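Undergrad: Several structures are given next for inspection.
Bear in mind these aren't lab numbers, they're just calculated from the coordinates by the rules spelled out. In this text the structure is predicted, and so the values were computed from the model without any measurement.
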Structure P
Amino acid sequence: MSVLIPPGADPHTFEPRPAVMVELSRARAWFTIGVPFEDNLLPRVSSMNPELAIVRTEEGIARVESAHEGADPHIWLSPRLVKRQAENILAGLVRADPAGEKVYRSNARRFQAELDALGREFGTLFASVRDKSFLVFHPSWGYLAADYGLRQMAIEVEGKEPKGEDLSRIIESAREKRIRVIFVEPQFSSRAAATIAESIGAKVVTADPLAANWADNLRKVARGFSQAAR
């Protein structure tokens, strides 16, 4: 198994190296997640590897429209939505490798149970902070927030750092909501977040939506959101 986007890369501007394209040309299946670069890359990959099975893990998931990305692609940050992704991945694995179906189904059942437990854990974690807001630079965490009654406020304005009136508006709103923590992602500049943090006396904390250890990272970020919203 190979991961298309390397650690620290921005999936919004990602362009695969030649070595990655060679890997794709030899792959049996490609599991997509619904980020825009995948659709741009698909015709090139299909022409190189006509037998490649395209498994759309986002299939059947109703995505919310975002201000600058069209359909918000960050579905993997919601345990509820990952349950559907896991179903799509299982179906894709069985199609690509029927001989391994028993193992895939067993692993899928175990993973679904882990997701259910994670969902219950987050339900308890966020029970006392429903309807509270947290401030992020890039709006990656909307599905997680919606699942547990939180409100995500974004610094980014139409995919760009805020300037002038937008920056003043964000600072005023953050003060009104008594924001004391601003979450940033390693894939984006933290300059605007640092400016706002200095203005309102907040601290800047990293919340990586692309961390390799998905479950442990999501727990860490969820705890950060919960503490920040109190």
Structure Q
Amino acid sequence: MNIARHLPNTITCLNLLSGSTAVIFAFKDDFDMALGFIILASVFDFLDGLAARLLHAYSDIGKELDSLSDAVSFGLAPSLILYNYLDGFTSVIHDYVCYFPLLTAVFAAVRLARFNLDTRQSENFLGLPVPASALCAASLAAFAEHYQYTANTILANNYAIPAIVIILSILMLSELPMFSMKFKSLKWKDNAQRYAFLCTIIPAAVILLILKIHWTGIVFTVFAFYIVWNAAAALLRKLLHE
């Protein structure tokens, strides 16, 4: 029995376990821990693909298991974090607004299904990858909890979170080119955009740490900037080709 070929699927199951744990903490209103487990799920999501490539342990069941795990960890879990965050403000917002974040779970599932059939996304992405969407949404709620008089004032209304949900959902199903952080080599010419992004975001994260911004805010900054970076790069490419 070749144990090594089961390693990628085992790591994928750890992704699913982490996402399921994030759901539990979401309902406990412990958004920091919920975000932490989504981050852990994203680490496992990266490692299962790496393990499959290194061990040449690709399988159809692995591909399906990966999508099912991602639907929970990066679709259901962040949507429930936002749901429970908004549920704490039902005295000042309409009840239906709390259910709006559940759309992210639906759009994430559609995104994953389309991704499995799209042969154009083997190296980079077309549309916002679901882990990035999940980390952006979950970190936003967790960060807001630590800044009661600023972030909550902005987000705890009938429009802010629904608008964010719509933006993330549209981006997941869009054709916007977005680079992957998977390095196949260390050469600059093969990873120029990745290196440029890291050289920009790492100093920014250090500055935020020095300013004593809560770590959840740093996570949100990284993934919000990832979205803005790719949108700006796509716009620049379009302008240069016109």
Structure R
Amino acid sequence: MEFTLSQILFSLKRGWYFINQVKKKASFPAREKVPGAYGSTVGLVSLGMIGRKVAEMLKQFDCKVIAYDPFVSEMEGKALNVEMCTLEDVFQRADVVSLHTPWMKETEGLITGDHISSMKPNATLINTSRGAVIREQEMIETLQQRQDLYAILDVTHPEPPVKNSPLYSLENVILTPHVAGSLSAECQRMGNYMAQELGRYLRGEPLKWNITKEKSIIMA
């Protein structure tokens, strides 16, 4: 979640674009308009546990959050301060789109080249869910044509990308090796959560992280 939030805020400043321009020109580029966090639109695809946490964290930055999730009603979205809309609307309206979709048969290839090509000028796509939810070749072709767009990919399919994949060389693609989840000492937090949950179970108290079999199928 922290990684995703950092990249959303950085992308709203067009941070990776400016980094590339400084390195390429060995000087500071002219100041350009950026969305910034205040009043900008962030689109979330899927409001599972992570997506909801990201939506919650974005509240303090005065962004407008829109989301697509067929399992979340408009009333639930309103309670989260999120406007529910179609997948097409998310890509067309958002300055940054962040994917939090679980990899299931129904979601494989959910995000197409047409979705990405419909994004606003200078928009950014972030994927920290699973690479298979994007039609990778279509994404590559779109990013080759729309060099104003950026894609921050913490996950790919396959992972890592195949040798000589254009993802390694495209200037508007940022690859990270699946680091958005808990790593190293951060994993201790998950262990602490489970130990605390076990204590609640043994004491007969309500569980904080209760997950049903049905819920596990659609959560990310």
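Undergrad: Consider the structures P, Q, R: one of them gives -15500 for helix-only ellipticity at 222 nm (-39500 (n - 2.57) for each DSSP H run of 4 or more, over all residues; to 500) as calculated from the coordinates. Say which.
TA: Going through each structure in turn, the value belongs to P.
Undergrad: Among P, Q, R, considering only Rg/Rh (Cα atoms, Kirkwood Rh), for residues 51-138 alone, which has the greatest calculated value?
TA: Q
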